[in-house]
Structures are given as C-alpha cells and as structure tokens.
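All of the numbers you see were taken from the coordinates with simple rules; none came from a lab. Just so you know, these numbers come straight off a predicted model, no measurement behind them. Cβ atoms are built from the backbone, for glycine too; each structure is taken alone.
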Structure P
C-alpha cells in the first residue's frame, strides 16, 4: 500500500472512532460505485440524518488544509455517488447532509476538524 493510502486509511479509522464517540452509527465505509466513492456513511442519532463523510488526512500543510482538496471536481463525484446510494438503498425520504472531516497527523499528535454541511447537496 502506498504511503498516502496508508495515511488515508489511518485517518478514516481515527474518524470512525471520533464519530462513534459523538454518537454516530457507522453504516458503511468506502462505498464505491462507477460514479465515485464515499469514505464513510453514518447516521447522526441526534437528528436522524444520514451523513455522507469525505475524509481528508494530511501530515503537513504543504498543500494547504486537507478540506481544500475537496474541490468542485471532487464534490461532483461525491454528489453523483450519493445520488446512486440513495437510489440503491431507497432512502429518498430520509434527511441527509454531507460533511468533510480533516485529519492532521503531525509530531505524533492527531487533530480532527469536523466540518458539518461542508458540501451543499
């Protein structure tokens, strides 16, 4: 596995732990379809929303903040993947939102920034 993929997998695992501590229920990880991929799909138990989460993990700020990598191109793929997921699972009547979670791993410390409603859908 490449270093970036390893870093990404570590970030996703950390985010799942973080979300569980906040009361979220993990429904699915790494949902893939021809339209793209969704890193984590959860249920927010406080308001019964299905939450689609894009995780961006970095070890430095050399290329900016992690969330900045979720550009319009990436958002388009996420949106298409979400539409397919909704269709496939017949969940049209359930409220949804799209979040981005940044993970920064630096100097053996982990920083997590959960951006709620980061992408309009």
Structure Q
C-alpha cells in the first residue's frame, strides 16, 4: 500500500513539473495534481486498454507510435474530468504526455536501488 501511495505522489510531481514546463498545460496546485494523478491512473487502467485493443491494427502498422496519440487522448479525457487541470489542445496533450512519461520514469527510477533491484521505500 505504501508503494502505491509513493507512486501516486511521484505521478503528481511529474504532472506539476509538466505543467511548469509546458505552456499549454495548467494545474491549480499540488492538490489538483494529486486528484489529476488519481483520475489519470483510473483512466489509464480502465479506458486505455479498451482503446489500445480496438486500435491494435493501427498501432501495429505505425510500429507502436499511435500509442503516443492514445496517451494524448487519455490526458485530454483527464483534463475534461478534473476541474483544476487544463490542457489547451491536442499538441499540448501530445507533448505533455511524453514529458509526463519521461519525468515519471526518472522519478520512479530514483526510488529503485540499482544494485539489488529492490525498492528503496520499503
């Protein structure tokens, strides 16, 4: 349970950093980032697999690059559901989703011990 909470906070921090870096993405504060991270996680867990399944042929033809478009759509869906989170358009969502993925990966990697492969927060 503790790991889930830490990952949630790390994703909220990634959202805050993305809002700071991307001019078309806005967050009202850390509370909005926590709510956005929660909603984005739920959207990615429920809606994203269904969309990936139905767009599988297109994803295969584009060698997986269409997944970037799907990630942008998930960010736009989240922005429409959360009051304190805004995305100005598709391209802001597209590049924002890439930045979120990179920052979240770096932050997640920071809490993993490279030598033993065990998580540091346990």
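Of structures P, Q, which gives 16.4 when mean count of other Cβ atoms within 10 Å over residues 14-21 is computed from the coordinates?
Numbers: P: 16.4; Q: 20.1.
Source structure for this number: P.
Matching task: -10500 is the computed value of helix-only ellipticity at 222 nm (-39500 (n - 2.57) for each DSSP H run of 4 or more, over all residues; to 500). Pick the structure from P, Q. If you can, show how the numbers build up before the last one.
Working: P: -10500; Q: -24500.
Only one of P, Q returns -10500 for helix-only ellipticity at 222 nm (-39500 (n - 2.57) for each DSSP H run of 4 or more, over all residues; to 500), namely P.
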Of the structures P, Q, the one that 0.70 was derived from, the read-out being FRET efficiency 1/(1 + (r/R0)^6) of positions 30 and 62 (r between Cβ atoms, R0 = 30 Å, to 0.05): P
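When mean count of other Cβ atoms within 10 Å over residues 38-45 is computed for each of P, Q, which one produces 19.6? Walk me through the intermediate numbers first.
Working: P: 19.6; Q: 15.6.
Here the read-out was taken from P.
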Highest-scoring structure on relative contact order in percent (Cα under 8 Å, 6 or more apart) (candidates P, Q) is Q
For which of P, Q does distance in nm of label points 7 Å out along Cα→Cβ at positions 54 and 86, calculated from the coordinates, equal 1.7? P
Value 14.0, 44, calculated as Rg and Dmax of the Cα atoms in Å from one of P, Q, is from structure P
